[in-house]
Structure P
Amino acid sequence: MAVAALWSVAALALAGFILVELYRDTVERAFDSQLEVYQKAIIGAMAPTDGSTINRPENLGEPRFNLPLSGWYWTIADWPNWRIVHASGSLVGDMLLVPPLAYGQRTGGGFATGPGGEELRVSQRIISFDGKTYLIAVGGKTEGLRKDLAAFTGQVALTLAVFGLGLVAAVLLQVRFGLLPIRRMQQSLAAVRNGEAERIDEDLPRELAPLAVELNALIRSNAEVVDRARTHVGNLAHALKTPLSVLSNEAALSDDAFARKVSEQAGLMRTQVDHHLERARQAAQRRVIGVATPVEPVLARLLRAMTRIHDARGLAFDSQLEPGIRFRGEQQDLEDLAGNLIDNACKWADMRVEVTARLLPGATPERTLFEIIVEDDGPGLTEAERREAVKRGRRLDESVPGTGLGLSIVADLVALYGGSFELGEAEIGGLKARLVLPATPAGG
């Protein structure tokens with residue numbers, strides 16, 4: 001639009017300049033032709049009748065030559081002495097200052113200065129009668145010519161301005177309506193990315209339909225790759241866990257040092273296998289296109305489950321869940337993330353667990369974020385302990401059941417989604433865990 005507007009302005013300005021110059025040239029040529037007609041009438045009227053002296057032109061058919069200071073004048077002068085022989089009555093004894101002719105030049109024109117300093121356009125010619133040479137100059141004021149030219153310039157500017165605005169409006173409509181299919185395609189692709197559709201609408205103009213077909217093929221290929229990755233992860237899990245279980249069971253039958261070492265190393269191997277298989281599953285799921293999960297129902301369901309699990313302890317759960325938030329990812333990942341944090345808070349809480357979910361301000365169509373905050377009123381952690389807690393397999397208290405993988409899995413999974421995870425001090429006295437994750441745009 002900017003290029004089209006600039007080009008239109010430049011082209012129309014150039015066209016207007018050319019039209020005005022052509023009109024100026026035409027008007028000046030017509031004016032000069034009129035002066036030449038008067039000049040020829042003067043030559044015809046001054047021709048000597050007695051063979052000795054020239055006559056004074058009297059009736060030229062133009063009364064303005066006799067009106068004082070009318071703006072129309074003529075003079076007859078000896079050449080090259082510049083002595084005025086005859087002059088129009090309109091000069092009333094004043095002078096007509098004409099530009100000098102070049103050497104050898106017998107005709108000329110241009111602009112001159114008349115009585116009172118007014119601008120004149122003049123025509124000059126040198127003629128000879130019976131051996132005597134005379135310079136005949138005829139001039140007329142350019143005031144009317146200038147007014148006509150100014151009026152024409154204004155009309156041209158107005159006409160071209162209206163035409164230019166119409167041209168820009170036509171380009172604007174053409175661009176807007178011409179790009180509607182691309183906007184439809186953008187909205188369809190956004191719907192797929194936000195999990196509202198599984199494929200892009202292919203009902204598009206023939207120039208864009210092949211692109212939509214290829215994008216749908218890419219989406220299907222992505223889904224197939226994810227399915228194959230999940231299958232391989234599951235197969236690998238079964239293939240490794242069974243031998244490890246056999247080793248642990250065999251080692252448990254003996255109480256010597258070698259059996260204890262085998263049992264210890266098998267446990268470590270099982271921990272490492274669980275961690276890396278979980279990361280592989282997370283990476284595969286993270287690359288799924290077009291998945292969105294409502295946050296409020298998932299968190300509400302997790303809180304109900306934790307209430308039943310920890311019913312004997314009488315924990316109080318307080319939740320503030322903003323409705324309408326949709327996590328840009330799979331439900332299982334959200335359950336793993338929030339479930340690990342809530343379960344960890346329940347294990348360490350004395351009486352109370354608080355869960356908050358809300359959108360973060362500053363959302364854009366390209367990036368929308370929300371946060372999940374889980375707090376407990378337990379003993380909490382020091383800053384050094386908080387750093388240690390997210391390390392893989394690190395358990396700060398061996399008396400509490402668990403593998404030590406929960407918080408490290410949370411940190412890894414959040415990183416895969418491009419979010420953030422931090423531990424801090426809760427306002428109610430214990431540990432505060434904060435997740436920041438991508439969300440689908442509002443209304444998307």
Structure Q
Amino acid sequence: MTERLSARAFLALVTDDFTELPHPVRESPPDGPLGWHGYDASRARAAERTGEEESVVCGTGHVQGTRAVLLAFEFGFLGGSLGRATGDRLAAAYAYAREHRLPVVPLVATGGSRMQEGMLALTQLQRVARQSALVREAGLPQIAVLRDPSTGGGWATLGAGADVVLALPGAQVGFAGSRVRPPGADPAAYTAEAQVAAGSADAVVPPGELRAALGGWLRLLTASSHDPAPVPEPLGATRLPDTGWDAVRRARAPGRPRARAYLDAYFTRRAALSGDRCGGTDPEGVLCGFGEHAGRTIAYAAQTGTATRPAGYRTAARLIRLADRLGVPVLTLVDTPGAAGDAEAERQGVGAAIADLFVAVASARTPVTTLVIGEGGSGGALALAAPGNTWATPDSYFSVIAPELAAAILKRPPQEVEATAGQLRLRPQDLAELGVTRTNDQLFPGTGDRRSEERM
């Protein structure tokens with residue numbers, strides 16, 4: 001487990017110029033609003049031990065060049081618990097972030113709400129959630145860092161509610177703290193690593209790498225752009241396929257360039273988002289994140305050539321909505337034989353996940369650019385495609401259904417699969433002629449810039 005640092009020591013880990021913000025001063029009756037005997041004495045001892053007057057320290061600082069509002073919890077002050085004065089400080093800091101157009105970085109280390117203030121403490125979670133929502137509506141990013149421990153309402157608002165969630169190795173993370181869990185609960189489920197595996201956090205970052213990781217994310221998420229993402233150059237074949245079956249074989253070839261090759265060639269650096277925030281991940285099916293291309297930030301969601309799981313679709317929808325809110329253009333790479341169709345995928349809501357991705361793409365105000373780099377298998381591929389701005393490489397195909405399945409539905413023998421592929425008109429040049437995709441000299445030499453007459 002990572003060493004537990006004080007709030008100010010942790011601030012020094014990520015910034016060299018922290019400046020504390022003025023904070024409201026609340027008059028409180030003896031022993032707080034509930035008259036909890038000994039509460040004032042407990043606060044006095046906490047202040048003497050930590051040198052702080054409350055459980056959170058709020059201010060501004062530059063993280064590798066990007067100025068941000070930093071909210072650092074002091075766990076040594078009554079377990080980093082949230083009380084009314086904590087809520088006052090957080091609300092003032094969020095308001096400052098909105099006024100000055102700054103991203104917010106909660107550095108979370110809390111055991112939850114303060115019992116000595118009862119429901120008045122618990123309702124601070126609603127207050128924090130409202131402030132976070134206002135920052136979100138203002139188009140400002142929030143990047144949380146989970147320290148040890150991050151539990152209770154602090155995790156469920158400041159932590160899990162952030163756009164990007166980073167965590168320290170071995171940090172205790174979970175809604176239930178160690179003293180209130182069910183008997184026999186597996187402690188491994190309440191760790192940073194478990195939250196990443198469950199899709200509730202994006203990455204575990206060692207303390208020595210945190211400043212660079214946080215700085216990279218802040219630079220990426222604070223650079224908006226209204227121009228569409230440029231179409232990547234094709235990395236595979238340059239000659240168009242002769243037949244429909246030739247297109248299918250080429251797209252399924254094991255040596256054909258895949259998503260990672262395209263992302264490596266396109267971005268000078270990138271940072272990955274992980275998880276659908278609903279308990280799932282699909283790291284082998286869809287790669288999502290933000291990267292830098294020609295000095296601009298571009299979000300990406302890229303299928304990897306496998307059947308896409310429900311969590312993959314939900315993660316892509318999460319990525320597109322975040323990019324849309326921040327004003328960042330999106331690049332999607334289509335490459336899947338189709339959506340996963342097994343029983344577990346159905347239990348995980350694959351249909352609803354695909355529907356949600358269709359809505360995310362259709363309602364995005366930020367420009368979305370799509371390149372089909374391999375298989376375009378039915379609706380499971382179309383969900384990630386941008387209407388009117390989809391392109392296809394020479395070693396790809398896009399089809400209403402796989403030719404083998406089409407032949408089976410039509411009760412044709414296996415030897416007619418190749419002919420069926422031709423009838424489906426799934427080749428890249430067929431798609432362009434049908435107005436489903438766009439093309440230019442970069443993708444199909446000698447064609448010029450041809451735009452579809454109608455949207456898909």
Structure R
Amino acid sequence: MMRTRPLKVALLGCGVVGSEVARIMTTHAEDLTARIGAPVELAGVAVRRPSKVREGIDPALITTDATALLKRGDIDVAIEVIGGIEPARGLITTAFQHGISVVSANKALLAQDGAALHAAADEAGLDLYYEAAVAGAIPLVRPMRESLAGDKINRVMGIVNGTTNFILDKMDSTGAGYQEALDEATALGYAEADPTADVEGYDAAAKAAILAGIAFHTRVRLDDVYREGMTEVSSADFASAKRMGCTIKLLAILERAADGRSVTARVHPAMIPLSHPLASVREAYNAVFVEAEAAGRLMFYGPGAGGSPTASAVLGDLVAVCRNKLAEATGPGESAYTQLPVSPMGDVVTRYHISLDVADKPGVLAQVATTFAEHGVSIDTVRQQGHPDSVGEGASLVVVTHRAPDAALSGTVEALRKLDTVRGVASIMRVEGE
């Protein structure tokens with residue numbers, strides 16, 4: 001039977017995503033009612049600037065006092081799309097204290113304090129849903145948390161930031177330099193005025209922490225994720241990648257150790273073969289490749305950001321949480337029973353593509369090869385050519401290694417820098433997906 005009393009929703013934040021959530025709740029009200037089993041009503045919208053015109057939203061719903069909105073006693077669900085750590089953390093905690101389930105899109109907060117928020121939700125017997133925090137409209141959190149709950153996920157590798165993928169795709173397809181591609185991304189609205197969170201990998205690292213926790217049933221914080229940005233990726237790197245039949249992507253890579261006793265989580269640019277499904281992900285799209293023991297390889301693909309796509313994920317969570325409210329039940333909470341340690345980046349086994357500026361004279365290659373051998377790193381391929389930009393007698397030496405611990409590879413690079421015959425390390429790029 002359809003319940004007549006509406007479920008009341010407090011919207012915390014009304015920016016690009018929040019305004020789309022409000023619009024969809026209004027225009028799709030009848031469909032949402034049918035899908036939930038009860039009417040759902042936008043009962044209040046907390047904002048910082050009440051004077052701003054918000055088309056389609058009743059001005060009477062606008063308030064600057066989010067805490068009072070949550071404490072008024074009739075709110076069933078809060079949607080938090082403020083972002084950042086505070087006041088979002090305090091408001092979510094307040095919601096739980098007042099019997100309100102929460103839908104959030106706040107990746108930074110969940111990556112930093114997800115365990116505490118889950119504990120607060122569990123103690124109150126309420127829901128904390130956050131599909132929109134990881135990959136925009138792509139259904140990913142719920143399939144990993146529910147559909148694959150009976151399976152064992154061993155690896156997750158994905159493109160989880162649309163801005164960086166747009167920039168790298170433009171560099172690859174047009175030959176543009178980094179700054180030129182970034183300027184285009186900014187002009188089109190894909191990049192913020194300050195793109196640091198995206199291009200330095202902070203955004204992807206927060207998402208990686210959330211996904212690792214879900215995939216491996218252990219707690220992974222933002223500080224546990226190794227992170228490298230992509231600002232040093234050059235046109236020369238793409239040229240080298242193409243010679244290897246590869247392209248370059250900023251990847252989030254989460255792995256369970258072969259012995260199952262630890263996990264790793266990292267974000268960095270990497271070369272991947274053109275044959276890999278992630279290599280064909282273009283523009284500002286996201287894609288995540290999941291490898292599970294029974295299900296095999298799965299790929300989730302779609303728009304990873306933007307008002308409408310993110311609002312779609314928020315509304316999906318809203319429907320699920322409202323259904324749970326009607327059933328007087330809760331959905332799955334945090335699963336961290338494995339308590340696996342997060343290994344440092346040095347323990348990760350990977351491959352390196354290293355471009356060196358060297359003196360063009362006999363014995364250089366042998367000296368470089370000896371340095372690799374001394375650090376226990378095996379060389380896969382070597383390519384040497386004249387270096388047109390060097391002064392005097394110089395050459396470019398490109399070395400691709402076999403798989404080795406990252407600590408050994410990093411130590412090799414440091415030793416190469418100290419050789420008299422090595423005039424500089426032009427670039428270092430990991431090779432993944434093979």
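Laboratory data are not the source of any read-out in this text; all were calculated from the coordinates shown. From a predicted model like this one, the values you see are computed outputs, not experimental measurements. Cβ atoms are built from the backbone, for glycine too; each structure is taken alone.
The table below gives the values:
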{"item": "Given 1.8 for distance in nm of label points 7 Å out along Cα→Cβ at positions 153 and 185, calculated: source structure among P, Q, R", "result": "Q"}
{"item": "Cα Rg over 2.2 N^0.38 Å, for residues 9-88 alone - highest-scoring structure of P, Q, R", "result": "P"}
{"item": "Test item: Cα Rg over 2.2 N^0.38 Å, for residues 121-296 alone calculated as 1.30, pick one of P, Q, R", "result": "Q"}
{"item": "Which of P, Q, R yields 5.8 [distance in nm of label points 7 Å out along Cα→Cβ at positions 161 and 225, calculated]", "result": "P"}
